[in-house]
Every structure is written in C-alpha cells, then in structure tokens.
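Novice: Got some structures for you, see below.
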Structure I
C-alpha cells in the first residue's frame with residue numbers, strides 16, 4: 001500500500017487552513033486541469049478549473065437571491081456533479097448547506113425544513129412532486145431553484161452550472177473555523193431527526209486525524225453513492241475526496257448501477273456499508289464454481305483476478321462501517337487481498353472517531369481513535385468521546401445537547417463498547433437497543449442477529465425481538481438468491497429453521513430464538529432501514545406488530561419455531 005510522506009501538500013493544506021473554503025481553493029489551484037467530478041450515468045466530466053467557475057457563478061446567483069452569512073440552504077439532489085458545486089457555493093457565502101434525504105415523504109421533509117429554518121431549496125425536476133407537496137404543509141421555504149430547468153420564469157441554475165468563468169472572488173469570503181459548515185440530520189431511529197451542527201473547525205480536525213492515521217496520496221478515484229444527507233458520503237466524497245485530496249469523484253445517481261460503476265472507475269479508495277460488501281462477495285462467488293476462499297489462498301493469481309473482476313484491483317484502502325460486518329465477509333476479502341478495515345463513525349463527531357488501516361486492524365474491532373480524540377468508558381460500558389471534532393450542538397435542542405455532551409465535554413455515543421489493552425475499540429451494541437427480557441436479563445440483539453446471519457445462506461435480513469418479553473423471536477427475510485425457482489415455501493422455511501437452529505447452538509440459552517416469522521419483502525432504506533442500512537427497530541416493531549404478537553401468543557415458546565408469511 002502506498003502512503004505519502006508526512007510532509008505532503010495535503011497535510012500542509014490541512015494544517016494551514018482555517019476553513020474548508022481555504023482547503024478547496026488550495027487543492028483546486030494545484031490541479032486546475034485535473035478532472036474533479038464526473039457522472040457515471042451521463043459521463044460528464046468537470047475539471048477543478050470548471051468547478052471553481054461554476055461555484056462562483058452559483059454563489060453569485062444565490063447572493064442575488066438574498067443568501068448570506070448564517071442562512072440555511074437546503075439541497076435535495078441525487079448523487080451528481082451539481083451537488084458539489086451548489087454545496088460549495090453556499091459554503092463560500094458563509095451560509096449553511098445541508099441535504100435532505102431523497103426518499104423522505106413530505107411530512108418528514110417538512111419537519112427538517114421547519115427545524116432548520118431553510119428559506120431556499122435547490123433541487124431537480126425528479127423531486128418536483130414531493131417538494132410541492134411539502135410546500136403545501138406550511139414550511140419556511142420561500143424559494144425553490146431547479147438545477148435542470150432553463151425556463152426564464154423559473155430562473156433555475158442551469159446557466160450558472162454551465163459557466164466557464166466567474167467574477168465572484170472566492171478568496172475573499174472570510175469564512176472562519178467556528179462558522180457552521182453543514183447540518184446533518186440524524187436518521188431518526190429513536191425519535192424525530194435532530195439537526196447536528198458541524199463547524200469548519202470540527203471537520204478540519206476530523207480530516208487531520210484521518211490523515212495522521214492513514215496519510216493517503218491524492219489524485220486518486222472515489223465513488224459517491226450514499227446519500228449526501230448522511231455524514232459518511234458528505235465527509236468521504238465531498239470534504240475529503242473533492243476538497244482535500246483531489247480525488248476524482250464519480251457520482252452514481254442510480255444505486256442499481258453501483259457495481260458497474262466500481263468496475264468502470266476502479267476506485268483507489270472505497271467504503272461501503274456491510275450490505276454492499278456482502279453483495280460484492282456473492283457476486284464474486286457466483287462467478288466461480290468451486291469454494292473460492294481456499295482456492296484464492298493457494299493461488300495469488302486467482303485472488304488478483306477476483307479483485308480485478310470486482311473493480312477493486314487499484315484500491316489501497318477499503319473500509320466498512322455503520323453496522324456490524326459479518327466475520328465471513330471480512331475473512332473473504334482478507335483472502336482475496338482486500339483487508340476490509342472496520343471504522344466507527346457518527347454524525348455528532350464529524351464522521352469517523354476510530355479507524356482501522358491495512359497495517360493496524362483486528363477483524364471485529366472498529367480500530368483505534370484518531371489523533372486528537374480521547375475515549376473513555378462510562379460505568380455501564382457506554383463509549384465516551386472528547387474532541388474538537390464534536391458537534392456544536394443539536395439545533396434548537398439545548399436539553400438534548402446537554403444530555404449528549406456532559407459538563408466535562410464528553411460526548412455520550414450510545415454505543416456500549418470495550419477497549420482492549422492495545423487500544424482497539426470493540427462495539428458491543430447500541431445502549432438503547434439492548435434487550436432486557438422479562439426476567440431482567442440483558443443481551444445484545446446485534447450479536448444474536450450476527451450469529452443468525454453467519455450460520456448459513458438462507459437468511460438475508462433478520463431482526464430479533466425480546467425486550468420485556470419472556471423469550472426472543474425474530475423476523476426473517478429469506479435470501480431468495482440461495483433458492484431455486486422450483487423451491488417451495490416449505491423448503492425455504494425448513495432452510496431458515498436449520499439456520500436458526502445452527503445459530504442457537506452457539507448462543508446462551510437466554511439468547512436463543514424460540515420462534516420466527518418469514519416475510520415476503522426485502523427491507524429497504526427509507527422504510528425498515530436507515531439510509532446506511534441500519535435496522536429501524538421501532539418502524540419494524542410497528543409495521544409487523546401483528547406478526548410479532550402472533551409469535552408470542554401461538555404457544556408458550558417451547559414448541560419450536562412457528563413460521564408466518566407476511
């Protein structure tokens with residue numbers, strides 16, 4: 001793996017800059033004619049010179065529309081080059097850009113718009129219907145600009161996004177380290193989304209910390225496919241790749257095209273949630289008739305072929321986070337020569353707080369803390385973080401802010417963890433998601449779910465229920481790819497039963513699953529899953545409440561698994 005030396009231009013930019021505006025200008029000025037962003041779908045490519053011109057022109061138009069220092073501007077855009085232009089233009093005005101989740105319904109969009117106070121929204125025609133429905137719900141929105149509309153009456157941003165020159169002076173904006181950089185709204189798994197206020201100072205500390213742990217060279221290639229409303233893509237693709245390292249960012253607007261994009265782009269850095277890595281593993285295995293892992297361990301040429309087929313042969317750092325990664329997935333990518341580095345990130349700490357690298361990792365651990373990050377464990381095992389990376393506050397929520405950040409400056413993550421003697425961090429579970437059954441026994445649903453998922457191939461998704469209940473049950477989405485077209489539902493249920501039995505064999509008696517229900521439809525982001533594929537447990541509990549109650553009222557829990565289609 002090639003690293004740049006500690007005195008690289010990247011490190012100098014980060015140490016000398018007081019805002020992301022300065023970082024971007026320094027990065028762009030050193031590589032004006034290099035491709036900065038491109039679209040996988042349209043194949044459009046814009047250089048850093050073109051990006052600066054477009055950023056300046058969009059900033060001028062937004063300033064004419066009354067956008068100034070401290071104003072909040074909402075963005076509702078797919079992963080496309082225009083996002084990077086508009087977001088940066090708002091930033092250079094000293095205003096606060098933030099992104100809406102594209103899959104959110106009008107009621108959820110209204111909550112975030114009201115909470116943020118955004119009076120202007122930049123979007124595209126794709127979302128016109130939901131935007132209009134949202135505006136009818138009484139929001140503060142006064143203006144909506146479309147990036148792909150050329151109507152004189154609409155006055156969109158199409159001409160500004162095609163500009164080759166600008167009169168806007170990007171070097172005289174006066175944005176400082178304590179100015180707000182963006183808002184990241186939490187995914188709302190435990191209540192209404194909260195607005196996390198991130199500053200330039202905090203994100204710079206994040207970028208410096210990552211670079212200290214992993215001093216990557218610039219000028220590489222990355223892919224943007226996660227929602228820009230989530231801190232992972234905003235950090236990885238926007239602030240890191242585009243603004244700091246000068247890595248060409250290929251945007252993938254259609255998630256179904258992701259694997260084709262990876263093969264085409266051959267990213268030098270690639271990160272994804274565990275579900276994506278699971279699918280990449282299946283793609284590789286499906287193209288090979290025998291057991292792939294032992295063969296690649298004996299044949300380096302075969303391992304190199306697998307990396308090339310996946311499009312990851314040029315990757316120097318591949319990472320996974322947001323949820324536990326099955327050990328079998330980590331072992332597979334280790335075998336093919338792609339050490340999968342697990343990380344811990346969250347919105348409230350500007351993204352990453354711990355990191356694993358190819359030379360410093362332990363499978364199952366999320367790595368060691370970044371420089372400038374202090375970690376501690378509370379009496380109940382909760383992981384505490386203290387750092388300049390921590391958010392300013394939850395927007396408009398002083399009581400919740402005080403609950404999250406104590407008087408000594410420790411941010412309470414909500415993760416139950418352990419830290420080993422070498423400083424590696426291991427996440428046990430989410431504090432609020434721990435199951436405490438009717439007998440008062442504490443257990444981790446995530447650990448039980450991992451046991452189920454790694455016990456076979458019949459199950460694609462699983463959610464364990466048991467809080468305040470006499471025993472544990474689970475909802476199961478079968479892995480249809482593991483079955484043939486002629487397999488009956490009885491065959492599917494029998495395979496699920498066998499996998500649950502295998503998992504139970506390795507679980508403590510109190511953890512074991514007594515019954516399960518087999519469901520029809522895959523759980524999707526924006527519904528049963530967050531955009532980063534975490535389970536929305538409250539949503540699942542509500543949606544399948546009848547099925548869950550049926551599991552608990554069909555016998556006494558000692559009569560084996562009971563299956564139910566829903």
Structure II
C-alpha cells in the first residue's frame with residue numbers, strides 16, 4: 001500500500017444538469033429521497049470485477065489503461081503529484097507493509113513485511129520486520145534508512161521538501177533500527193489511530209535525502225519501483241507511460257508483460273474503449289459514456305461503492321468569500337440534489353449526497369453532519385445575504401461597501417462534469433444576486449496553474465478519500481496553510497477535534513471525535529460537497545481481477561487475461 005494524502009482526481013464526466021426545483025420533504029425535483037438513497041448506496045458491492053485464480057490467468061499480454069494527463073509531477077509524494085493518475089500508475093509498481101482488504105480493514109502484505117505489530121501503546125511504537133528479499137528496482141535492499149529518509153521529507157520540520165502532506169508523519173518521534181537494518185521501529189510522539197498509513201517507505205533514501213532530487217528530478221520520470229512492474233519509458237510527447245515486468249521483483253510473477261498508461265481526454269475515453277483502443281474505462285457519471293461503453297460487444301460494465309466525491313471549493317482569500325455569511329448563503333443556494341440526480345441517474349446507480357467530508361457513504365463512520373445547513377433553500381440564502389448587508393443593485397447584483405458578489409468559477413476544457421456542475425452553480429447563485437461567470441482553461445493548466453496555486457475564486461473537482469481518513473483527510477481543512485487546503489481557511493475547533501480523533505487508539509472514540517471535527521468543517525464551509533461518485537467501469541470481458549473497488553488494494557501480479 002502506498003501511503004498517501006487524499007488525492008485530487010481529474011474530474012469525471014457527467015450528463016447535462018437538470019434545472020433546479022424546490023426541495024420538499026428531503027426530496028429533489030426528480031423525487032429523490034436522499035435519506036433512502038444514502039441507505040441504498042451501501043447496496044452496491046465494495047468490489048466488482050471478474051475474479052479468477054492465478055492459474056486461471058494466461059501468461060503474458062499487454063493491458064492499456066487510460067489516464068487523463070501526465071500529472072504535473074510524476075513524484076506521487078510531491079505537492080504537484082497527488083493525482084489519481086499517479087495513484088493508478090504507482091499501483092503497479094509500489095507497495096508496502098500494509099494492504100487494504102475489500103471491507104476496508106488492513107492486513108500485512110507479506111511481500112514487504114514478515115510482521116507488523118504494536119510493540120508499545122505508551123508511547124506508541126510499531127515494530128515492522130521487513131521481508132529481507134524486498135529490494136528497489138536496481139537491487140538495493142529496502143531497509144530502515146529508506147524509512148528514516150522518507151519520514152523526514154514529511155515530518156513537518158523540513159520545509160525544503162515540497163510534499164503534498166505532512167499529516168501523520170509529523171506525529172512520529174523517531175525511526176530506528178531494531179535487531180538489524182530490516183527491523184524498523186517507528187515511535188510516535190503521540191498515538192495515531194491511522195498509524196498503519198505511516199509505516200512505509202515508498203521512495204529510496206538516495207532520492208529523499210536530497211531536496212532538489214526529491215522536488216525536481218522526478219517531475220518527468222517515474223519513481224523507482226519496489227513492486228511487480230517498473231517504468232520502461234515515459235513519452236511526454238505522445239502521452240504514454242510504459243510499465244514492464246520488474247526483473248528484481250521477488251514476489252509472485254506478474255501475469256501481464258506490460259501495462260501501458262495512455263493519455264486520452266476524459267471526453268474521449270468511452271469512445272476509445274468502444275473502439276478497443278484501451279482495455280478499460282472509468283465511466284464516472286457520464287450517461288453518454290455509459291451508453292457508449294455499454295455497446296462494446298466484448299466488454300462488461302461493473303459498479304462498486306466509491307471514494308470519490310465532488311464539491312465546489314471557495315477560495316476564502318478572494319473578496320466576499322472571506323465572509324462566513326456569504327459562504328453560508330452559497331450552502332443554501334445550490335441545489336445539490338439536482339446536481340446529484342443529473343450526474344448519477346444516467347449511469348443507473350443509487351443517487352445520494354455527501355453530507356460528511358471525512359467518511360464516505362458506505363465507509364464505517366459515515367453520518368450526516370450538515371445539520372440542515374446545506375438544504376436547498378434560496379429564500380434562506382437571500383435572507384442571510386440581506387441580514388449581512390448584501391443588497392441587490394439596479395443590475396440585480398448584490399453589493400456592500402462598493403464590493404459586488406462577482407466571482408469566476410474555473411473549469412477545465414473538454415470535461416463535461418466540471419462545466420455542467422459549474423453551470424448549475426452559476427444558475428443557482430445568480431438567482432440570489434451573485435454574478436458568477438465560468439472561466440474555461442486548458443485541461444493541463446487547470447490544476448497546475450489554477451487550483452494548486454490559488455488562482456481561482458471557485459473550482460469544482462473531485463477528491464478521492466482513503467482507508468485512513470481521520471488523519472489524512474483532515475489535511476484538506478486544517479491548517480489553513482496546508483498544501484491541500486485550497487480554500488485557505490480553517491479553525492482551531494477543526495484542528496482540536498481532528499487532533500484528538502487522531503491521538504486516541506479507540507476506534508469508536510476516534511470516529512466520534514472525527515465526526516465532531518467534520519461538523520466544524522461543514523459549519524465553516526470552505527467547500528460545498530455534492531455527491532459520492534460510484535465507481536462505474538467498462539472492462540474488456542477477458543480481463544480478470546481488475547475493476548472498480550472502493551478501498552481494496554489491487555494485486556497486480558494476478559491481473560491479466562483469462563486463459
């Protein structure tokens with residue numbers, strides 16, 4: 001398992017949004033009962049793919065896997081590299097002592113560790129006995145020095161490393177060798193409920209010991225492998241990354257010869273899959289793509305619960321968005337039910353809303369923390385603005401002290417979901433006295449030039465959660481200067497609750513405290529969450545052990561073509 005911050009996802013496609021209607025009795029204009037749908041979504045399986053034993057899979061073959069772009073940095077652990085396409089690429093080539101099972105729990109991955117045990121609870125000490133056969137792709141053993149150096153890039157004390165997150169790692173006091181260099185002892189300053197997420201070394205110490213090497217050298221090339229595949233070539237011109245068998249891999253031999261990651265624009269992926277140019281497609285919520293992918297005669301459609309959730313983030317460093325009342329009004333003004341129905345309905349999956357930004361529907365710990373603050377109620381939104389002194393002018397645009405409620409919402413070109421969510425947001429906010437305009441930018445510039453550097457007023461995209469959301473997920477909301485907190489606001493209450501939730505080793509108490517912190521986030525409203533996106537994939541029908549899964553770690557040695 002790769003230790004990671006929450007990853008940002010290239011936006012999935014969606015059908016054009018329906019016009020908003022009045023919300024009554026927790027139903028949207030299409031008649032969706034959100035509470036009932038929230039229960040129904042758990043009816044989707046946590047994994048959905050064709051399962052086959054290792055001996056039932058043919059030897060050899062090339063799998064072609066689409067990606068939306070070559071990320072701004074191919075260093076998955078750099079601030080510019082926390083991207084879902086990197087997540088997919090490194091699924092083939094990086095692993096660690098812990099892997100996630102289909103129910104979201106974890107177990108030891110024997111390829112990387114003989115054992116993982118709590119040696120002490122006070123202080124919290126984790127004893128990891130590494131598999132002595134485990135090596136990097138050049139044959140160098142994976143040992144305690146890799147663990148030390150990887151931790152120090154993210155310990156919160158070394159700002160020279162441009163990392164996506166320091167969450168969890170900053171709670172580690174020391175990493176030392178035990179009986180030998182393959183015995184890693186991780187001592188935490190304070191307990192951490194998500195400790196299994198922070199006992200890994202996914203980058204060799206030769207890279208992590210030097211900030212320039214870490215920050216720059218792997219922007220355009222793939223990190224060294226410690227898994228079944230390694231990078232053979234990165235072709236930035238054609239947008240192709242070729243992964244081949246890692247000849248130093250010590251585990252079960254992978255069935256596939258190659259995995260090719262190929263850039264195909266989101267809008268074109270379903271057609272490319274139907275044309276047999278790629279072997280699978282993440283359909284997302286695009287009804288047209290769903291229909292197109294379903295026409296492939298040698299393919300199947302699979303659906304599972306998901307960990308991706310859509311939202312609109314507000315940059316609270318921009319004008320009136322600094323005001324709590326303005327963000328509160330936005331929460332009531334947007335018809336989230338209409339957005340969700342229009343997005344999810346066309347792919348014939350349960351329609352629900354995200355009312356918790358820490359745990360996802362279907363994940364242990366999920367509960368509604370909105371307390372009605374995101375109910376669609378334009379009149380309530382207008383009253384909030386009236387009471388805060390935002391009065392409509394002759395042009396219909398509200399203003400106060402000479403400042404107007406005028407903002408842009410930035411969207412990437414050729415990505416239907418972003419544009420259509422933005423259109424609904426624009427319509428709803430303009431109806432209560434905002435002046436929202438849509439700013440379309442090139443796909444490659446969307447994250448790199450806008451979202452990542454704060455060059456936006458509002459932005460709608462997708463976050464992907466993790467199996468360890470309490471410590472890693474809070475990075476999106478605390479502190480204000482967190483690399484992944486794009487709203488640039490936070491509160492002491494958020495920090496205190498999530499810190500307390502992280503420190504307790506009692507799972508029930510931890511979830512309770514995390515939900516209290518989550519409620520503080522939703523009260524602050526740095527963003528407005530919309531809907532959880534079920535994973536809906538089209539997959540060539542002779543591909544085994546590959547398909548949508550909510551949390552489970554894929555085993556790339558057993559993915560391949562049926563005999």
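Every number here is computed from the coordinates shown, using simple stated rules; none is lab data. Just so it is clear, the structure is predicted and the values come from calculations on it, not from any experiment. Cβ atoms are built from the backbone, for glycine too; each structure is taken alone.
Novice: State the single structure among I, II that was used to calculate helix-only ellipticity at 222 nm (-39500 (n - 2.57) for each DSSP H run of 4 or more, over all residues; to 500), giving -9500.
Specialist: This figure was derived from I.
Novice: Compare distance in nm of label points 7 Å out along Cα→Cβ at positions 358 and 390 across structures I, II and report the one with the greatest value.
Specialist: Top value of distance in nm of label points 7 Å out along Cα→Cβ at positions 358 and 390 goes to structure I.
Novice: While we're here: Figure out for me which of the structures I, II the number 11 belongs to, where relative contact order in percent (Cα under 8 Å, 6 or more apart) was derived from the coordinates.
Specialist: I
Novice: Among the shown structures I, II, from which was the value 73, 57, 42 of Cα extents along the principal axes in Å calculated?
Specialist: Derived from II, not from the others.
Novice: Can you tell which of I, II yields 0.75 when FRET efficiency 1/(1 + (r/R0)^6) of positions 398 and 462 (r between Cβ atoms, R0 = 35 Å, to 0.05) is derived from it?
Specialist: The value was obtained from structure II.
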